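Read the figures in this text as sums done on the coordinates, not as results from a lab. No experiment lies behind these values; they were computed from the predicted model shown. Cβ atoms are built from the backbone, for glycine too; each structure is taken alone.
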Structure P
Amino acid sequence: MGEEVAEPERTIPRAILLALGGAVLVYTLVGLAVVAALGPEALAASRAPLVDAVGGGGAAGLVRAGAAVASLGALLALIAGVGRTSLAMARHGDLPRALAAVHPRHQVPHVAELTLGAVVVLLVLVVDLRGVIGFSSFGVLGYYFVANLAAFTQQEDARRYPRAVQVLGMVLCAVLVATLPWPSVAVGLAVAVIGVGVRLVRQRGGAGRESSSA
């Protein structure tokens with residue numbers, strides 16, 4: 001999203017740290033409150049812990065409404081991130097070039113975001129979302145594993161954090177992947193292998209065309 005903000009080298013890292021710190025604080029307070037209200041045993045057995053913690057009634061409706069709004073916010077954030085990843089991949093030819101279009105006024109990848117929105121609607125209508133959530137979790141964790149691996153190769157003069165931070169990030173991503181349902185991991189690995197294979201074939205084909213033209 002560096003194309004869309006002023007002073008991205010300063011703004012984006014600051015926004016990430018502030019947002020992450022706020023999220024950790026909120027999660028910690030909510031977790032402590034739920035444990036205090038239900039106790040560990042009841043919390044482990046609950047399928048809707050926040051609803052159970054408030055005791056039902058009108059408060060339960062507010063909790064469900066808040067969950068819906070939070071889910072919508074998470075969805076919009078993911079579409080924003082995946083849309084810009086699709087934009088970058090389209091620019092490099094890894095996705096259809098049409099997804100690289102940028103709105104002339106708002107400077108956002110509107111074609112990629114609209115396409116993703118349509119895919120999300122289709123998945124909600126025809127697919128069991130429990131499987132989609134597991135696959136999505138694998139994709140996100142794999143994405144951040146690769147991001148940490150890429151950051152590990154940075155030169156020292158361009159490095160923002162020590163390499164130990166990237167190693168920790170990769171290890172934690174791998175640990176979380178191990179907690180996912182095995183079908184989600186298997187499908188995710190298959191998609192990753194196919195994607196890498198297609199990219200290697202395309203690169204070799206491009207290199208072959210360049211050598212023949214030379």
Structure Q
Amino acid sequence: MSDSPTPSDEVVEGFKKLPTAAISDALDSLGIAGQCLGIAPLDPSFRLTGRAFTLKYRAIGAVERGTVGDYIDDVPPGDVVVLDNGGRLDCTVWGDILTLVASRRGVGGTVISGVCRDVARALELKYPVFTRGRYMRTGKDRVEVDSMNTPVSLGDVQVRPGDILVGDGDGVVVIPRSREREVLERAQDIERAEAGIEEEARKGTRLSEARKKFQYHALQSR
């Protein structure tokens with residue numbers, strides 16, 4: 001058997017080489033809303049790139065109470081766990097045990113529309129968690145898993161299973177699977193142009209001339 005990556009893996013590998021800023025500009029130029037406002041890494045050095053494994057939460061019922069989820073052993077290595085807790089800041093859906101198991105299994109990271117706790121464990125293991133904040137109050141008996149591997153939301157951005165997420169110190173972007181190659185190619189063009197402009201700037205070229213040379217504004221326009 002060949003060890004060469006599948007076409008889908010090649011796309012993920014391509015995005016691993018790009019900053020979210022270049023990807024964001026590419027999304028803008030293509031008219032795709034994929035920037036997740038208000039979601040940031042626990043540590044600015046954290047980086048994640050992978051396909052989405054999604055879960056959506058809901059408030060528990062008055063009588064029957066479900067689970068926050070024992071799903072982590074089903075997440076494929078390299079995938080990114082995407083948790084939609086409706087942006088709630090009053091209870092968490094991620095903590096140290098999930099961080100420990102996810103890190104051990106090679107999960108690509110976690111993105112939460114909500115909050116996490118046990119921050120020290122994520123920092124210790126260098127496991128990338130991107131979240132709206134941190135709060136120690138458990139989600140147990142407050143929320144339960146509503147659905148798994150269905151479309152979810154990170155604020156105003158929809159995430160479908162298999163979409164690509166990229167996160168770094170600037171935040172998180174979502175690339176729809178249906179347009180991932182188009183976004184990748186545009187982001188690569190933007191990143192190459194910026195590298196060329198920086199090189200010209202080091203030589204003393206006026207910024208306006210450097211940008212014109214690499215058609216920078218055209219790359220960022222629709």
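Here helix-only ellipticity at 222 nm (-39500 (n - 2.57) for each DSSP H run of 4 or more, over all residues; to 500) was calculated and came to -27000; which of the structures P, Q was it taken from? Only one of P, Q returns -27000 for helix-only ellipticity at 222 nm (-39500 (n - 2.57) for each DSSP H run of 4 or more, over all residues; to 500), namely P. For the structures shown (P, Q), relative contact order in percent (Cα under 8 Å, 6 or more apart) is largest in Q. Comparing mean count of other Cβ atoms within 10 Å over residues 43-50 across structures P, Q, the highest value is found for Q. Between structures P, Q, the calculation of mean count of other Cβ atoms within 10 Å over residues 91-98 yields its largest number for Q. When distance in nm of label points 7 Å out along Cα→Cβ at positions 35 and 131 is calculated, the result is 2.5; to which of the structures P, Q does this value belong? Only one of P, Q returns 2.5 for distance in nm of label points 7 Å out along Cα→Cβ at positions 35 and 131, namely Q. Determine which structure produced the value 19.0, 70 for Rg and Dmax of the Cα atoms in Å, calculated from the coordinates; the candidates are P, Q. It must be structure Q, since only it matches. Sorting P, Q by distance in nm of label points 7 Å out along Cα→Cβ at positions 123 and 187 from high to low puts Q first, with the largest value. Between structures P, Q, the greatest calculated value of distance in nm of label points 7 Å out along Cα→Cβ at positions 11 and 83 is seen in Q. For structures P, Q, which has the highest computed value of mean count of other Cβ atoms within 10 Å over residues 155-162? Across P, Q, mean count of other Cβ atoms within 10 Å over residues 155-162 peaks for Q.
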